[in-house]
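Derivation of every value follows stated rules applied to the coordinates shown; laboratory data play no part. Just so it is clear, the structure is predicted and the values come from calculations on it, not from any experiment. Cβ atoms are built from the backbone, for glycine too; each structure is taken alone.
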Structure 1
Amino acid sequence: MFFLHGSNNSADIIRMATAYEFDQLAEQHGYIMVYPQGYKKHWNDCRGSASYAANTDNIDDIAFFKAMINYFVDKASIDREQVFVAGISNGGQLAYKLAFESPESVTAIATFAANLPEQSNLDCSQSGQPISVAIFNGTEDAINPYNGGLVDLFGDTSRGVVLSTRETVDYWLRLAGITSAAQEKTLPERDGLAHTSVIEQRWQNNEGIQVRFYSLQGSGHVMPSTITRAPRILGEKSGDISGAEEIIDFFLNQSE
């Protein structure tokens, strides 16, 4: 499993910020956990207007990802059919790009705080191949707007316009040919905060492609966790679920 950090971040920091929970789950379930480092602390995702160097220098992060897979096939004999990618913010955007342009390289993806770019801001080819996806977005995210619009990273709006969360979920449902209603439930309250809650929706097509959506009510630009804290500047954090546990459950479900 690969976990991709967000903008202006690093592999070391995201590993610490998630309290090494992914490492602990990796040891528990017997998989390899990888935290790649982006070029100058960013990834070259599909947002064509982005001003950071990974985009302006046109870094080939798809080739980088494929090279990492080849490395682990050679050094650790991993199964190419069991490669999972999760990411937050800019890292979530790269996960979308991998699903767009190289779906044969990944088994499933999970994203936090990331909506798909609007068509006018989309600088990626789209294979049209369905893939299992889990999406976690906060309704009060001031950076990645839940209802779509201009991404605003503390005054930097160069990342352009994104779709709404609903439109992002619907894109992956359409690819999978899913038209049925979701299995929906509000997850149990765990953090004692009345203003945060989690609504989960699940779908699956006849070929086993799954889409999961976690609407993080009252939450900001952060990953939900029962054990970590987040900077206030990023908004409220939901402690009703562990994002790490949920995506590991989702990924392991693809292996069955």
Structure 2
Amino acid sequence: MRPRIAITTWRRPLPTFVAERTLLHTLADEYVTCVRDVGGLPLLVPHVRGEQEADAVLDAVDGLLVAGGGDVDPASYGAANVASKDVDPEADTSELALLRCARRRRVPTLAICRGMQLAVVAAGGTLLQEIGRPGGVHEPISNDPDAVIGARHPVEVLDDTRLAAIFGAGTRTVNTIHHQAVDDLPAGLRVTAVAPDGVIEAVEPVDDPWPLLAVQWHPEKLEGADRMLFEAFVALARDAIRPVVAATP
């Protein structure tokens, strides 16, 4: 049986054939492709309204993928907005509920970019709202889409971590699409990869059986070894498959 993977979506107004602008729940195709290509069954999930709906979603799936999107509203971690863009408090509320329920239920979870930041916030951490420095490891985000997608930087994967079990410990190159990062890392999470400028690039739980893989970069936009992250995640979800009970006529 293919593991069912819930993938969060990002809500945005877009032109459609029925109206000039329609509010749609959207998702980059790479997420769907990466999950499907390694044997998962991708299921797109709109915003949930609280933990009761989050639990209902997780009842129906074997894994949770929290995808990238706009910046996390600083109000979610008790800060004023000084550099955050494209915030959506309703999206934050939805994905924080899904992450908290996933942790409580130990649902295998892959959190990417914004998803990793939300996993940190859900555990009580905070974020840096702007890390871009001209000439630095993390340059300011360019207005040129090709430059954004093409930007790369090295990260050091730390030994004796879940990430090292996937990629091996040591230096690897990842993409640079984010302009925010973890500031205060809460107790219960530990660093598993770091950039040369000290930016935290991946985290995992400490002394917690929750199977969380959380990375700051976008593996769905990379080829080769990064697909192993999806393979590892879907394998965790496959191990967690629960039988589906047919409804009684």
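Some points to look at:
- Among candidates 1, 2, the computation of FRET efficiency 1/(1 + (r/R0)^6) of positions 2 and 170 (r between Cβ atoms, R0 = 25 Å, to 0.05) that gave 0.45 used structure 1.
- Origin of the value 4.1, where distance in nm of label points 7 Å out along Cα→Cβ at positions 34 and 186 was derived from one of 1, 2: 1
- Parent structure of the calculated result 20, given that relative contact order in percent (Cα under 8 Å, 6 or more apart) is the read-out and 1, 2 the choices: 2
- At a computed 15.2 (mean projected area of the Cα convex hull in nm²), which of 1, 2: 2
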